[in-house]
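Structures given as structure tokens follow.
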Structure P
Amino acid sequence: MRLTLHTDYALRMLMLLALEPEELHTIASVAQRYRISRNHLMKVAQTLIQAGFVASVRGRHGGLKLGMDPAAIKIGAVVRATEDGFAMVECFDRRRNTCVVTPACGLRKPLDEAVQAFLEVLDRTSLADVSQAPGKATRMRRLLAEGAAAAL
């Protein structure tokens, strides 16, 4: 199982917003702190706003903030909102499947169960769990500050 950069960047953005909920964050500042593409983050932000995870505040002093409590944002929901699908192998997509052994293959069921188990673990994990744990949050803030300083 491999997540796309879109999902990776979405999770990173959400963690920063959860770490600093009192601040409005611009896409440029998030990109600078993580040292990642501003253009890619614009697309990520749009996805997160449409899904309700992030709120956009317009205006000269606007920016992004969480759209809900970090404890209410489940990582599994974020992954589902940012990934196109979980077709690990061709036969998961009935319309495009050309595999001739599909009717007799025993691989589909265990792979499907593995994907479901992966998502179940993420459904039990909140944004607060991964970003606001004592000790981890302080270290993440420090690393993000260093990332911003190094980008200057």
Structure Q
Amino acid sequence: MGEASIMQAGFDTKPIEMLPMWQIAFLAPDEDVDRIFDAVADVAPLTYGATDRNGYRMMGGLEYYRPTDEAPTGSDGPRQRPGVDQMRIFIPRDTDLLNAVIEAIYDVHSYYEPPITVTEVLRSQTKGLDDSQNPHRWWNKDGDWKSS
């Protein structure tokens, strides 16, 4: 099977399926990310195995830009904005769903030109094998991030 066909069809291993998905990433000021994520979750379930509303947030970036004459605020010198986060979500490769997600981001984003990227990826999903006794699973280790 060629590389291109793997990216279109995915593949299986014994415990994991690698599923064709779209990864959607957007940048936003940290105070806006939760609002945008909630708007996306209203139109896409963002499922991952037995959970939904899944997203992955990378925090604390620094955005560089310089407004030009075409910007709503007019031209200005170079700027740097701290506290810009990236949020990544995954959806099935469904064009209608993709359109709904992009529009949801745009509708509630504070930028008139929100930085959004869409990438074809393969994302893992477990086949649900019984590994309840696996000593590496979080529930079989001391401590639990949920109770701390």
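Derivation of every value follows stated rules applied to the coordinates shown; laboratory data play no part. Values in this document were obtained by computation on a predicted structure and should not be read as measured data. Cβ atoms are built from the backbone, for glycine too; each structure is taken alone.
Listed values, structure above:
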| quantity | calculated |
| --- | --- |
| Identity of the structure behind 9.6 (criterion: mean count of other Cβ atoms within 10 Å over residues 55-62, calculated), options P, Q | P |
| Test item: Cα extents along the principal axes in Å calculated as 60, 44, 27, pick one of P, Q | Q |
| Comparison of P, Q - label where relative contact order in percent (Cα under 8 Å, 6 or more apart) is highest | Q |
| For -7500 (helix-only ellipticity at 222 nm (-39500 (n - 2.57) for each DSSP H run of 4 or more, over all residues; to 500), calculated) the corresponding structure among P, Q | Q |
| Winner on mean count of other Cβ atoms within 10 Å over residues 47-54 once structures P, Q are ranked, highest first | P |
| Answer label among P, Q for the case where FRET efficiency 1/(1 + (r/R0)^6) of positions 71 and 111 (r between Cβ atoms, R0 = 25 Å, to 0.05), calculated from the coordinates, equals 1.00 | Q |
| Comparison of P, Q by mean count of other Cβ atoms within 10 Å over residues 87-94 - largest value held by | Q |
